[in-house]
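Structures for review follow.
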Structure P
Amino acid sequence: MIRLKTVCVDDELPSLKLLKEYGEMVPGIELIRSFSNAKEAIAFLEKTKVDLLLLDIRMPGFTGLELLQQLSYKPLCIFITADLNSAVQAYELDVIDYLIKPVPFTRFEKSVNKAIEYKRFTAFNDTDEKIIMFKSDYMIQRMRLADILWIEGLGEYIKLVGRFKNFTLLQRMSEFAEQYAYLGFIRIHKSYLVLAQDIESYSSSTVKLKSGHELPIGRVYKQNVRLRG
């Protein structure tokens, strides 16, 4: 069974207490330390590698974003914060999730389970390539992130368009976007998701991917592309 070595960093002691209580209720994580001081947390984390960080954003000395960027390695990370304005910056660091306080236990558990599943999937890959696993055609499928071209919404279904094969999933676009946002998927149109790293250029009406394909860009989603540019 996978158990993620976990550290919490939050300058608010009631928040640390709540996270400790939540963490004890999720069997897949092991909370090894909690810190109310970001500088002390960095010193510990450089000596002790962990699997998962539960980080606040606004803290004296260092923000959670700065703390994560300063580390010499890259643990999985869930931001748990009252800051409504830093989500885009956080997802650019490939974090697992961005939770807004107050966080109910069910939402916390869902987020942590996402981190556990990600760790489990990547543990099977010797080259540490990112993959996703999903159900299609009544079977569990496995696909490298590098082989995904784009995701197309088809009402209650989505089509995962790949370099070598396409899959149809019984899942709404919004659900897929939330589930895999930490991998870098962004919405460019009401019907299309792409990986931010695959965008080569964009115009007022289209997004050109590194594969050479062009997809339409929706007016309300242009900000997503600009922020990733």
Structure Q
Amino acid sequence: MTVEHVEAEVTPPPKEAPALAARGLWRRFGRGNTEVEILKGVDLHAEAGEIITITGRSGSGKTTLLALLSGFDIPDEGTVTFRGEPAGEVPWSVCAVLPQALGLAEELTCAENVALPLRLGPRPAAAVEAVVSDVLGELGVAELADRYPAELSFGQQQRVALARAVAPRPAVLLADEPTAHLDPASTEVVLTLLRRVADEGTAVVAVTHDPAVRDVADCRWELDGGVLVSG
């Protein structure tokens, strides 16, 4: 009697969904009697720990793309997901944003601005204060903790806004021109921070005109004619 050996089929584990996935994003705006297509079926995937840069001429749709990724705007067609889940109203622990306008609350001190997204979670007050102190120190603005945004230069405000964005250790960080108002020394500080948060698992997507930001990227794209091409 012969006994045949039959190997059991092994089902491979499901592939982990990317931190951020945009599929087929279209965005159109009306101008007079015409309709202008700003984005034309854009696909973009960002994995945990990856820094992606998006370049392109002014008016090419870079900020529009970030607005769609963040949920600040809604695409005419296409989807955005975070870790496989529809974007919707995602918390800052999932997707944090550094917009060009910065959006710091003028009535709060710098430390209070950075603490704001942390206080929305279950962290105890002492832990929040420690995180705020650490990230402000890493960005070289610890001495500004008790000042208000109106008392800061725009470059200082930008670093405080970045501190607010990274403090919750988000799965995805969307940054619009993160070094636009910084001198070379401050730019280096910001790039070191972006590399660190990526190494700790955050997917970073940065719109930029700065070659120094592109130099630290793992993947480079350019928006050209409403589509993403290798940059």
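Laboratory data are not the source of any read-out in this text; all were calculated from the coordinates shown. Everything quoted here is computed from the prediction, not taken from an experiment. Cβ atoms are built from the backbone, for glycine too; each structure is taken alone.
Here are a few things to note about the model shown:
- Structure (P, Q) behind the derived value 19.1 of mean count of other Cβ atoms within 10 Å over residues 39-46: Q
- Per distance in nm of label points 7 Å out along Cα→Cβ at positions 71 and 111, the highest-valued of structures P, Q: Q
- Value 12, calculated as relative contact order in percent (Cα under 8 Å, 6 or more apart), assigned to which of P, Q: P
- Structure with the greatest value (metric volume of the Cα convex hull per residue in Å³, set P, Q): Q
- Structure responsible for 0.6, with distance in nm of label points 7 Å out along Cα→Cβ at positions 135 and 167 calculated and labels P, Q on offer: Q
- With distance in nm of label points 7 Å out along Cα→Cβ at positions 23 and 63 derived as 2.4, matching label from P, Q: P
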